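Okay, got some structures for you below.
Where a number appears in this text, it was derived from the coordinates with a stated rule and is not lab data. Keep in mind that what you see is a predicted model, and the values were worked out from it rather than measured. Cβ atoms are built from the backbone, for glycine too; each structure is taken alone.
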Structure I
Amino acid sequence: MPYAEAEGCRLYYEETGTGHPIVFVHEFGADHREWETQVRFFSREYRCITYPARGYPPSEVPSDPKLYGQEHAVNDIAAVMRAAGVAKAHVVGLSMGGFATLLFGLRYPAMASALVVAGAGSGAPRAIHAQFKAENQAKGDKLIAHGWKGEPALESGLSPTRVQLKKKDPRGWAEFVAHLEEHSPLGTGLTMKHYQGGRESIFDWEAALRSMQVPTLLAVGDEDGPCIETNVWLKTVLPNAGLWMHPRTGHAINLEEPAAFNRACQDFFSTVERGRWQLG
């Protein structure tokens, strides 16, 4: 089993296929297994790399709260790439992973050939940022104490932006909930407290985002209410970004609409690779 050495944590990773690398970065409620449909599709032509974030076995679960947070998340992408011998890759992230992917474009632009930022939230608008952080701190404490088994996993799976998966793909939804129940209470609790509950607001990055030139595809479902406004705003500030919105779709866009998501990413990658993405 290959592992990448990151700060204070060893990160397990998997790779499939050959070609230009694609690194997939998962959301808070998922792990590397939720990219399976993308790996099966893209590994025909690309080298696909997935990994569970720190706090998500079989990656290590640090007990030190200081080893969690947005900077660790973005540096971990680079650590996995270095361990795999990858100098430059397309990076695809969903939700929490989309937040890290966008930050990766700011911190490591020379290592990113293209970014797909799917279902990225804002880290909360400035007006409610303090409240957002406090709520996530409390949720993290609850996860550490009680874990995901039973009601917490079901409650997450039936939330307003996730129930769409159950309606479209009951078997896929059941698998998502089963995976969620397997997550480490400590690892996800500390992630909730110190990454979700400790991160900056995307709106605070405006000046840096306006100068970021990495080709970017923003992807969002039209029923992913908390993320729509953020993605429309990102489209207005990122100079080299396109926005793709899929109808009747919630937060887990890659699970709900795998064929459409894969095709949108494939078209984007092809356009970037042919040097035709930037219109200016």
Structure II
Amino acid sequence: MLVVTGGPGFIGSHLLKTVEGMSFSLKQGFDITNLKQLISKTAGAEAVVHLAAETDASSMDNDKIFNTNVLGTVNVLEACRKNDVKNLVFASSAAVYGEAEPPLSEAICCEPTNPYGASKLAAESYVSAYSNSYGINSTVLRFFNVYGPGCHGVVRDFITSALCGKAITILGDGSQTRDFVYVGDVVEAIKLAIGRSGFGVYNVGTGLGTTIKELSEVISRLAGDVGIRHAPARKADIRHSLADTSKAQKFGFKAKVSLLEGLERTFRFFRK
């Protein structure tokens, strides 16, 4: 049996549609801050994919970020320990790197610049500690900018503006870069990671940088050239983010969906 926390969410819902031959313990309102419930739901599981998190990096609710992302992850680990679950995949984030110079390798020092990134790095440390102390095979996947049907964030914001016939608003000059990875490729990385032995940390991205301006131009064209405008940049925004994917390639992961193809699929989804 495979247990997925955050199954109703963006990435979790795509994962559940594609994994075959496994049963799932998954309910709406699956509460990772409730240890008793977690222990009940993970009983008999062979593996846990831990996707549930407070994902808003700009949120000022630091108690919620800590309680969900750190304490919630410790609860998941405790449930695995008590139920002798030997395999865990943990969804982390490129936010752990902060303003480090790209391409971002798993070996560099992580210095997160916001509470969200700090919470993910703290959770990674607990995953490592439980792996070493209790023999839980644990794979940490650091997701870069995941997008696709049902996504949130800048891709969704740009598409919804364009579909309403409004000019796409870029915060700043648009020269900031991101590594946009399609959700279907992320799902494949998760499936490859299930059941891997030992402890490992891997970037999940494309290894290709795209400026926000380039992203907006593609989406504008898909919508029939709605135009682009600029607004002041947010001070906390990271300027550049790009994955070094060489380590993940060693366990068989390589992103396959191009940005154009992925954006076309995402655009069609939101247009419907």
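A value of 1.24 for Cα Rg over 2.2 N^0.38 Å, for residues 94-149 alone, calculated from one of I, II, originates in structure II.
Here Cα Rg over 2.2 N^0.38 Å has been calculated and equals 0.92, so which of I, II was it run on? Label of the source structure: I. When distance in nm of label points 7 Å out along Cα→Cβ at positions 14 and 238 is computed for each of I, II, the one that comes out at 2.7 is I. Here the criterion is distance in nm of label points 7 Å out along Cα→Cβ at positions 6 and 214, and among I, II the highest value is seen for II.
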